[in-house]
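Visitor: Okay, got some structures for you below.
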Structure I
Amino acid sequence: MPTNDVTTVCIYLLMEEIFHQHLILMVVAYRVMLKMRSRKRKRASNATTFRMIERIPDQNTHMNRLVGVSDFDCLANLRMDRNTFGRLCILLRDMGGLTNGRYIEVEEQVAMFLSVLAHHKKNRVVKFDFWRSGQTVSKFVHLVLKAILKLHTILLVKPAPVPDDSTNNTWCWFKGCLGALDGSYINLMVSNVDKPKYRTRKGQIATNTLAVCDRNMQFVYVLPGWEGSAADLRILRDALQRANGFRVPKGNYYLCDNGYANSEGFLAPYKGIRYHLKEWGPAANRPQNAMELFNLRHSKARNVIERAFGIMKMRRGILRSSTFYPVKTQIRLIMACFILNNFIRSEMPDDPIEREFDTAPGNDQAGVEIDGDFIDSIESSPQWNAERDALAQAMWLSYITNN
């Protein structure tokens with residue numbers, strides 16, 4: 001064999017040996033790298049677990065301060081006492097389908113949601129208070145909202161009409177009356193394109209929410225979502241025409257203001273006659289005729305819906321300013337506030353917020369299911385105006401006889 005061929009073979013064998021040694025070193029280095037990466041992941045996992053376990057005492061301490069120490073703290077933060085809070089959690093678990101999470105129980109989920117409604121807290125504030133992540137807060141706020149909306153068939157009441165033998169001075173003249181209705185502006189955050197139609201006559205961006213309540217300030221029907229520029233009468237017509245909308249049995253009626261027509265099922269005051277309670281102050285003259293007396297008594301009775309709105313907005317800070325949620329979520333939050341109001345009134349008769357109002361609510365009456373035909377339109381009629389005149393004259397005759 002020539003010398004050149006022997007040299008070439010030796011060089012080839014040497015290079016092959018060097019290649020195999022480098023390959024072995026690379027495999028060893030790769031295995032070492034994988035082992036180190038696995039150790040780092042394990043250490044990171046242990047650190048995360050440690051931090052999660054470390055937060056548990058603070059989470060428990062915060063929940064205990066909210067609902068485990070005194071009714072005062074529970075009322076101040078969640079707007080209900082401890083007994084009412086506990087009953088609400090049971091109802092949401094049994095009827096609303098709410099379940100314990102892996103690391104968070106129903107009570108803490110509900111407390112986070114109520115704190116958002118009560119004080120209009122942002123996500124980052126709630127996560128700091130409850131020692132949770134922002135994702136956890138957002139997730140369970142929406143789950144609790146969904147569970148509360150499922151309770152609307154249970155908590156929205158069925159009103160009872162004023163009986164013929166009623167002795168309540170506020171309601172005794174309105175036989176067959178089921179309650180009162182009105183619209184209220186609640187601020188919304190909408191896109192710039194939608195702002196013109198949501199702008200109210202007062203210049204604010206809001207939704208015009210129709211609400212109907214009985215004599216005990218418990219809500220019968222709520223329709224949020226209409227633009228602030230929509231008229232009250234138009235919203236009421238829409239509520240009556242919906243498939244599962246507002247129902248008024250024939251022979252009964254609700255009290256309403258001059259924003260609505262005086263028609264069958266809806267008793268409105270006389271126009272052009274002093275009406276609001278502030279116009280009947282201590283320095284004002286006594287009623288001078290039947291129409292003024294009717295408007296005065298009508299205003300006193302219909303004031304129940306104004307008080308209901310006032311208590312609602314005092315209890316729920318989220319109703320006093322617009323939120324950054326999508327419009328659909330904002331409307332659902334409004335509906336949840338009305339539903340929770342009924343639950344609180346049924347479970348917590350001694351409400352400190354209500355004590356700030358001077359006038360007491362009407363006599364409690366059990367809700368009844370009223371059978372028969374329902375009113376599906378709202379149009380002013382001479383017959384209904386005549387019935388209002390007859391009622392006003394009866395009031396006036398009794399008034400001058402007793403005075």
Structure II
Amino acid sequence: MLSQASGSETTLGLDEINLGDPDFWLRDDFHGALALLREKRPISWHEHPEAGKGFWALLDHEDIAEVDRDWEAFSSKYGVRVYHDAGTKVRPGTGALIELDPPNHTVNRKRVSKAFTPRQVGSMEGSVREHARRLVSQLSEGQEIDFVDDLAAVLPFEIICDLVGVDPADRSHLLKLSTIGRSEHEPEYVGKPELPQQAVNELREYGVNLAAKRLLDPKEDLISELAQVQVDGEPIGKEELGGYFGLMISAGSGTTRSALSHGMLAFSQFPDQRRLFQSDPVALERTMAEEVIRWATPLKHQGRVLTRDIDFKGTQMKKGQKISMWFVAANRDPRLFTDPFKFDITREINQHQSFGAGGPHFCMGAHIARREIWVLFQELFARFPNAEVIADPIRERSLQSNGFKQMKVRLSR
């Protein structure tokens with residue numbers, strides 16, 4: 001029996017809530033626990049063996065926006081995942097964008113941002129629709145599919161690979177590497193962190209090798225452009241190139257995978273919203289995509305590291321401590337969202353923080369994500385208007401990714 005959409009209730013007491021425990025995020029009532037914590041203890045400290053040395057957690061929409069904008073006091077360059085301690089691990093974003101502060105971040109962002117402008121994304125709509133239509137056309141009436149593996153994971157991965165320039169023959173292997181690289185809290189990898197790390201390193205190495213090939217034989221793709229960039233007369237270093245590639249592949253596909261999966265679940269739990277979207281998908285393109293992204297919050301948090309001692313609204317924080325911005329809590333803040341636990345694709349005022357909270361790291365792929373979400377559901381419901389989730393999906397065990405490992409969907413007209 002498919003569970004109803006989670007509301008603001010929880011069976012946990014305030015002192016039982018630990019955001020550093022990956023198992024907390026497998027609970028059906030975690031949104032209710034976040035609502036309780038946000039109301040009673042919006043700034044709190046959390047420790048858990050799987051979360052490094054512990055961290056400060058922010059859940060209030062306004063507090064998060066303040067921290068995200070203050071990159072001088074709250075730095076990204078020591079890592080953006082609260083379960084990693086500074087200097088201990090190399091992750092996909094290292095050396096490129098997500099783990100840089102201005103002015104280095106600003107310079108690096110300009111190198112790739114032109115590929116993600118609204119105009120550029122608009123020119124890609126044909127490709128997005130072609131991929132979506134092809135994937136949906138391979139499915140049949142009455143079929144039961146794993147929505148994650150068959151649709152949500154594939155569409156954004158194909159689009160980002162097209163943009164970057166990955167050979168189609170290599171994509172299934174890179175998708176596997178990307179999935180393993182984000183799975184370090186899954187039971188099969190707990191205690192074996194070297195396995196996800198190996199996948200991350202292999203993904204980065206592929207990008208470096210691809211850039212070397214493109215330097216000799218440029219194509220019309222983003223990796224060819226990056227391969228030719230020079231800084232002070234020298235090409236971008238391998239570490240930086242690997243970081244760019246790993247970040248684009250992982251972030252460009254994984255977050256939209258999570259958003260699409262949450263969208264499918266929401267349309268099943270709120271069938272009136274599915275029917276509304278089907279009645280006029282063109283008119284609802286903008287608000288529908290934003291609500292799916294708010295509802296999903298594909299990245300639960302981003303972390304920062306304090307560069308100095310600070311008194312943050314009465315809480316004494318120390319230099320070197322980690323602080324986390326829990327977008328997944330802010331996106332249900334009732335002071336910002338009317339009826340926040342309702343999935344409403346007509347929501348006009350939607351100041352969600354799924355793409356960031358106003359700081360320099362606003363997601364470059366926002367326009368692509370919106371388009372992919374709108375196009376896939378338009379194509380899916382045009383062919384299977386009564387497609388729905390038929391069993392409780394299996395969540396990823398993760399402190400960062402707010403996604404699903406499996407989601408059983410029956411296709412029906």
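Visitor: Quick check on the output: 1.54 is Cα Rg over 2.2 N^0.38 Å, derived from one of I, II. Which one produced it? Mind showing how you got there, number by number?
Guide: Details: I: 1.54; II: 0.95.
Attributed to the structure labelled I.
Visitor: Output the label of whichever structure in I, II has the greatest value of distance in nm of label points 7 Å out along Cα→Cβ at positions 330 and 354.
Guide: I
Visitor: Identify which of structures I, II gives the largest calculated value of distance in nm of label points 7 Å out along Cα→Cβ at positions 82 and 154. Numbers along the way, then the final one.
Guide: Working: I: 2.3; II: 3.6.
Between I, II, the highest calculated value is found for II.
Visitor: Still on this structure, please answer the following. Comparing distance in nm of label points 7 Å out along Cα→Cβ at positions 34 and 386 across structures I, II, which is largest?
Guide: If we compare distance in nm of label points 7 Å out along Cα→Cβ at positions 34 and 386 over I, II, the biggest value is for I.
Visitor: Still on this structure: Matching task: 21.5 is the computed value of mean count of other Cβ atoms within 10 Å over residues 218-225. Pick the structure from I, II.
Guide: I
Visitor: The value -13500 for helix-only ellipticity at 222 nm (-39500 (n - 2.57) for each DSSP H run of 4 or more, over all residues; to 500) was derived from one model only; which of I, II is it?
Guide: It was calculated from structure II.
Visitor: Now, a different point. One of I, II was used to calculate relative contact order in percent (Cα under 8 Å, 6 or more apart), giving 26; which? If you can, show how the numbers build up before the last one.
Guide: On the way: I: 17; II: 26.
Structure II accounts for this read-out.
None of the figures in this text is laboratory data; all of them are computed from the coordinates on show. What you see is a predicted model, and the numbers here were worked out from it, not measured in a lab. Cβ atoms are built from the backbone, for glycine too; each structure is taken alone.
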